[in-house]
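Have a look at these structures, which come just after this line.
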Structure 1
Amino acid sequence: MTFTVNSTEKKVAQDSIDLFIGVNENNQFKIGKVTIKGNDKTKEKVIRRELYTVPSDFFNKAAMIRSLQQLANLQYFNVENLYKEGVDYNLENDSTVNVAFIVEEKSSDYLNASIGYSGSFGFSGAIGVTLNNFSITEPFQLGGGQILSFNWQFGVGNLYRTFSMGFTEPWFLDSPTLVGFDLFSTRQSYIYDLFQAGGSVKVGRRLKWPDDYFYVQGFFRYQNNNVLNGGGFYREGESEQFTLGFTLNRKDVDNPIFPSRGSSFTFSSEVSGGPFLPGTVDYFKATFMTEWYKRLFNSNRFALYLSSDIGYIEELKKGTAIQPFELFYMGGAGLVIATTSLRGYDDRTVGPRQASGAVIGGRLYFKYIAALRFAVSLDPMPLYVLAFAEAGNVFENLTVADPFKLRRSAGFGARILINPVGLLGFDLGYGFDRREVDGVDPKWQFHFQFGKGS
């Protein structure tokens, strides 16, 4: 929209004047053509379906910003350039403006190979590939916005390995409907010896209410469990598990790699067995996580990050054989399966223990994080440093839970995005309550992690 301004002045005192400004609005601009430039790999329809700027609509600055945010969250393009130079305007006439979105492609696919060591689990590692912009119809050209993944995690000191593969189509039949599947196989021989295998199918949908940042997803999972050795505290034998799950998510952040403003929350719940599903495992499980980002010093390079995370699982039939991987564990960088990270402590050392000192999974956990982040570089290789304080604990059941009886830690670290490896993290954490956790004096502990920004 253009406008004309007329101003008049009127003297009202020896040293004062009144200033009158009149604004006359002209015709509001409508959007003419919307073009895409710079997408050498990503198909045009993958970009257009994320845009809130549509031909023939009235020009709307908020819709333009939302379109840029949607493109940034795809992680297919250079985010810094997108916000700085991602839109070009061209007046067609006095009532129409043409809009061009200018993108710069970057690699969004990850090949990862890692190896680490912990006192509890010995050497462990992972090899995997995630194609975030895959096209099943043109697998050698990519650019279709689909996700194809394969991952293999393994342990050397103790027998541990898991295979998983999956495929996701986020826009089924060109509608904001997600469909996908996952297959997995896991074996772990630590204190116990457990084998699990199965698969799941999922369906999700972007919502318009309460607003269009909300997303809902449901899944159905089948798995076969076989506890070969229960280690004295898990029921041995084979069981079948049928699970229905539900996730509600709202995410509104300005940058998927280094968010400096916005928030997200995720509520997930699942039911296995119970009165409606077959199988020999019956439980209810729920988790709730919130994250909040705030810019500091009016800069997108400084940010305050706050997070809270809660999880609970309860049997629906007394004595049901809840498998170890469904319970909660805490400690370390969170690389070990079914483990919530808590820096400054060894893997899986935080939580309830047997009389022998062996850690067993709990049914309730709390975790809180506060962190200050500074982006050293956002382009072309995102690199940021952080200082954190966090606290958490796992409890055997609801009756003994205490949200204020937490294990505390603090420290500092760094994150760097290296394509095609992904986001790498390096942290040095100090566990203040190690004496209560594993009987040793508090000390600094180094952690290495993949794909985590907190």
Structure 2
Amino acid sequence: MKPDLVIRSANLPTGEEGMDIVVADGLIQVIGPNIETEGEEEIDASGCLVSPPFVDCHFHMDATLSLGLPRLNRSGTLLEGIALWGELKPLLTHEAVIDRALTYCDMAIAQGIQAIRSHVDICDDRLLGVEALLDVKARIAPWLDLQLVAFPQDGLYRSANARANLVRALDLGVDVVGGIPHFERTMAEGARSVTDLCTLAADRGLMVDMHCDESDDPMSRHIETLAFECQRLGLQGRVAGSHLTSMHSMDNYYVSKLIPLIAEAGVAAIANPLINICIQGRQDTYPKRRGHTRIEEMKAAGITVAFGQDCVMDPWYSLGSGDMLDVAHMAVHVAQRTSLDAMRDCFLSVTRFPAEVMGLSSYGLRPGAAAHLVILDAADPVEAIRLRAARLKVLRAGRVVAESPPRRSRLHIDGRPRETAFRRPAHASTGASSPWKRG
């Protein structure tokens, strides 16, 4: 019996070239060179990178595509964004949140994203956003895995009914416990909220993903409490700290103690390069801080570091297109991760590592994994990031659900080729001496 699909001559993120991928019943069956079988459908991926799909493990889908409602964020700061969101919340309708979320999901799927972890604000007593995104989750499930985080945007204790609302949201089916300790009234209340929320997650057997120290204040140190509670409650592997931007401003001696504690507790870190490079350091004159967490140091300590999109056209960020390669591209620059190995690792931070954070068990390029795949107009992860490569085909369970043409331009210059591409010339990617090859 013929397999449903065979993808021929693919380049893999691990560096192998000319590999065939056999798919049947929505699953990857075999991966190897020159497989002698014929598929019901065949795709020639010669010279192209085939990857598992992109994963965005930090997003705010209840706010997405709301830019300009009811006004714009003039200062560009986090705090004005939160205030603006507070003005918008009473104006939200169930239908509008669903419509914007589904529109964004279309954008994301077209860009090769097939899993999103979205925080949803539970400080609206109506839980309108929660109910709307639970509806979206059910509708979009055949094409995209949506994981929801109960997020007390206005503070677990600072907002009158936030804790009760958070429990209600979990009872409705929200997947992950969230928090924002640096937005509580005091450092002590912030630390208490971390303990409270981690205990709640432990009691319910849930994961934790906490906005933690999204601040330029080097004394915002709630990640230390999060790591402690994770270890105390046995939550290793189920906890993530998002943003962690205060770490950029912390004393190096303190960080030399902090990072091993995070690693010891098995807490993952989620950086959001696009947003934090824009909204942090706004009170600085010169020199201006990048306001970005310490990716390189955490990686060296063995901490899982994933990247998130965070926002697209909302009260905090007026740009964005649902392209995780944009996120990786920004991380390469702002974290100065320009070695070939570091750039390859940034590709993993928008694919494999966020999938690990979200606990996606069927993810990956391996026999038995779901045949959720992206064929990119690039030879390898470095070229994919450099070009923000076109997604030639996006496959869900072995079926093409989106496709885009390769990026080409026609030239009208005498004596030059009439069409030019943006990929590396062939001589740059062949031969044992090529710097792009591993080894």
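Some observations on this one:
- Which of 1, 2 yields -0.59, -0.86, -1.02 [log10 I(q)/I(0) by the Debye sum over Cα atoms at q = 0.10, 0.12, 0.13 Å⁻¹, for residues 108-347 alone, calculated]: 1
- Structures 1, 2 were shown, and helix-only ellipticity at 222 nm (-39500 (n - 2.57) for each DSSP H run of 4 or more, over all residues; to 500) at -2000 was computed from 1.
- Comparing volume of the Cα convex hull per residue in Å³ across structures 1, 2, the highest figure is found for 1.
- Structure from which 8 was derived, relative contact order in percent (Cα under 8 Å, 6 or more apart), options 1, 2: 1
Each reported figure results from applying straightforward, stated rules to the coordinates on display, with no laboratory input. For clarity, every value in this text was computed on a predicted model and none was experimentally measured.
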